[in-house]
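Undergrad: Structures follow.
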Structure I
Amino acid sequence: MATTARTARLDMRVDTDTKQLAERASAAAGYSSLTDFVTHLIRENAPEILKQQTNIELSNQHFDQFMAACMDDNVTPSPRILEAAKRLDQEGF
């Protein structure tokens, strides 16, 4: 991981047991600080969590059905679908 300047703060409150658990795990894993440990956990896990929320996996059959529906000139998208598509475009998807 590239070293970058730490300029942003992440403040959080946890119960004593959770803090002690994190400190013990951090030390057991060889991290020099709780900050390094938490940063590692975020960088390691957050991309996969976000991927799960943004990717859709379909079987070949479901993909074929989806594509057929997209190509059907007799189907008009609902206003909700059009609004969702507009939001996705604005967000850069």
Structure II
Amino acid sequence: MAAPNDHLDGVLTRLAGIEAQVAAVRHDLLQLREALEVERAVPAIAPVDVEGARLVALDLLLSETQRDVAEQRLRASFPGVDAAAMLDDAAATLGD
């Protein structure tokens, strides 16, 4: 017959295993919470309206807007778009 302490030792061993699992889950939850807080703090980035920028670039070229003014307008209206490249592409489309 097993001694009462043997049974208690088994229970304590299982309890230690459960505590370790709980600690691991706690750690994972804290990391998840931190990641979610960071994601919430970062503003969503709107997709760049490339087609809209292309149309505006064509319009600016057709209306003979000065190059530096056209670039400024494109940068202001379409953040994230390479204004110079967009104007170059539009000019190529027009054959200029």
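Every number in this text was worked out from the coordinates using simple rules, so none of it is lab data. Only a predicted model underlies this, so the values are computations on that prediction, with no experimental measurement involved. Cβ atoms are built from the backbone, for glycine too; each structure is taken alone.
Undergrad: Which structure, out of I, II, was P(r) over Cα pairs in 5 Å bins from 0, in percent, for residues 30-77 alone derived from, given a value of 5, 18, 19, 12, 8, 8, 8, 9, 7, 5, 2, 0? Mind showing how you got there, number by number?
TA: Working: I: 4, 17, 12, 11, 12, 9, 8, 7, 6, 7, 4, 2, 0; II: 5, 18, 19, 12, 8, 8, 8, 9, 7, 5, 2, 0.
Only one of I, II returns 5, 18, 19, 12, 8, 8, 8, 9, 7, 5, 2, 0 for P(r) over Cα pairs in 5 Å bins from 0, in percent, for residues 30-77 alone, namely II.
Undergrad: Identify the structure, out of I, II, from whose coordinates helix-only ellipticity at 222 nm (-39500 (n - 2.57) for each DSSP H run of 4 or more, over all residues; to 500) was calculated to give -26000. Spell out each step's value before the answer.
TA: Values: I: -20500; II: -26000.
Of the options listed, only II reproduces it.
Undergrad: Continuing with this model, one more query. Compute mean projected area of the Cα convex hull in nm² for each of I, II and report the one that scores greatest. Display every interim value, and only then the final one.
TA: Working: I: 11.0; II: 10.6.
Max of mean projected area of the Cα convex hull in nm²: I.
Undergrad: Ranked on distance in nm of label points 7 Å out along Cα→Cβ at positions 22 and 70, which label among I, II comes first with the largest value?
TA: On the way: I: 4.2; II: 6.9.
Across I, II, distance in nm of label points 7 Å out along Cα→Cβ at positions 22 and 70 peaks for II.
Undergrad: Comparing FRET efficiency 1/(1 + (r/R0)^6) of positions 14 and 54 (r between Cβ atoms, R0 = 35 Å, to 0.05) across I, II, which structure shows the greatest value?
TA: Working: I: 0.80; II: 0.00.
Once FRET efficiency 1/(1 + (r/R0)^6) of positions 14 and 54 (r between Cβ atoms, R0 = 35 Å, to 0.05) is tallied for I, II, the winner is I.
Undergrad: Identify the structure, out of I, II, from whose coordinates FRET efficiency 1/(1 + (r/R0)^6) of positions 6 and 62 (r between Cβ atoms, R0 = 35 Å, to 0.05) was calculated to give 0.00. Before the final figure, lay out each step's value.
TA: Details: I: 0.20; II: 0.00.
The read-out comes from structure II.
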